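Just so it is clear, none of the values below were taken in a lab; they were calculated from the coordinates. Since the model is a prediction, treat every value here as computed from it, not as a measurement. Cβ atoms are built from the backbone, for glycine too; each structure is taken alone.
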Structure P
Amino acid sequence: MTEQKVKTSFDGLLMGLGVGLGLSLVLLGLGGFAGRAWVSHTRDAVRAGWTLVPAMTAATDLKEGTELMPPMLSSRLVPEQFVTSSSVVLADVPKVTGLRLTATVKTGQLVRWTDLAPRRTLVTQLFAARDLAAGDRLTDGDLAERQVTSTVVSASWVSEKNAAIGRVTVAPFAKGDPILTTHFAP
């Protein structure tokens, strides 16, 4: 081979190596950039939902049936993915005070609305103030008002005195029995 051909071949080899090395560096840079973007995206996806937010937890072990009071609760930072609409938060403490637990809640465990019995609503209903016989015409003195839990009241219970006074009974009432529309003459 002539010196000219060797030099040209050698220059071609060097140029090929230079281009190959340059392309390799460009591809390595692009791969590194893409890899870093993927790692960053994956890290953000893993961290999503792990932002800490305050929620109410049991300060001590609380047994089923316990009436909740503020000292029994503590505010604790919890990953937001574990705090749902059923979780009791700080703003709910006045609403849950006095409610009874329907389940045991361990120290540090989130207190949930589903762990609490609903507050009972009291309503005024009429009761027999004395024993009443069938055929008696009801007077104001025959009726006594009492507060009862709304869950025990049916549609036949009478709550207004003006709906009962003057009505004739078709069945006897014992003192303390609820006044029912089913015991009135038509």
Structure Q
Amino acid sequence: MLPRVIFINGPFGAGKTTIARELGALDRRFVSYDPELTGVIMQRLVPRCLRGDDFQEMGLWRRWAVKAIQVRLRLRPSKIIVVPMTLIAPISREAIIEATRARLPDSVLEIWLSVPRPVLRHRLLSRDGAGALWALRQLDACAKFEDSPPPELIGLNGECEPDEIALRIEEMVSNPKRARSPSMQEIWTGRPR
């Protein structure tokens, strides 16, 4: 069965949104939905004392993200929804990725973009604003998640050109049997770590 939803996961600065755009340019079946935009709006509307520093901590945002994916699937049944989002906290993964997987068994593909820390730091430092500093502080948690990934996660080398990564994802969608690999480490780096 072809995936209906692709989560492009990875550390901040890995290129998730860029690759989602590349997929849409490569094939019109791919439609991007970035739940971060809703999170930013909610952060501005909800008082700080009720929300914390990360909108992913807000149950309302997690429910909204899942509902938005469901609505997009219903409104565009022939499309594949691409969700570029760093989802590493167990509560966010369970509420969004696992809830989507439960509704669509065998129709969810989750990609992890692996990028070395020095490259991520360089990319993030080239961004403006407090968001870049916040993202830098999250790199340890992302590295810890990457060290013990869930078995269903498919890792790709995020240092490749975005169009190359998009082509690889499109290949996985077109031929789902090739999407699974015995060793994510080999996919990520081309050699064992």
When mean count of other Cβ atoms within 10 Å over residues 24-31 is calculated for each of the structures P, Q, which structure yields the highest value? Q
Matching task: 9, 37, 39, 15, 1 is the computed value of P(r) over Cα pairs in 10 Å bins from 0, in percent. Pick the structure from P, Q. Q
If distance in nm of label points 7 Å out along Cα→Cβ at positions 64 and 168 is computed to be 3.3, which of P, Q is the source? Q
Of the structures P, Q, report the one carrying the highest value of distance in nm of label points 7 Å out along Cα→Cβ at positions 72 and 88. Q
0.00 is what came out when FRET efficiency 1/(1 + (r/R0)^6) of positions 16 and 144 (r between Cβ atoms, R0 = 25 Å, to 0.05) was calculated for one structure; which of P, Q is it? P
Who wins on relative contact order in percent (Cα under 8 Å, 6 or more apart) among P, Q, i.e. which is largest? Q
Structure responsible for -13500, with helix-only ellipticity at 222 nm (-39500 (n - 2.57) for each DSSP H run of 4 or more, over all residues; to 500) calculated and labels P, Q on offer: Q
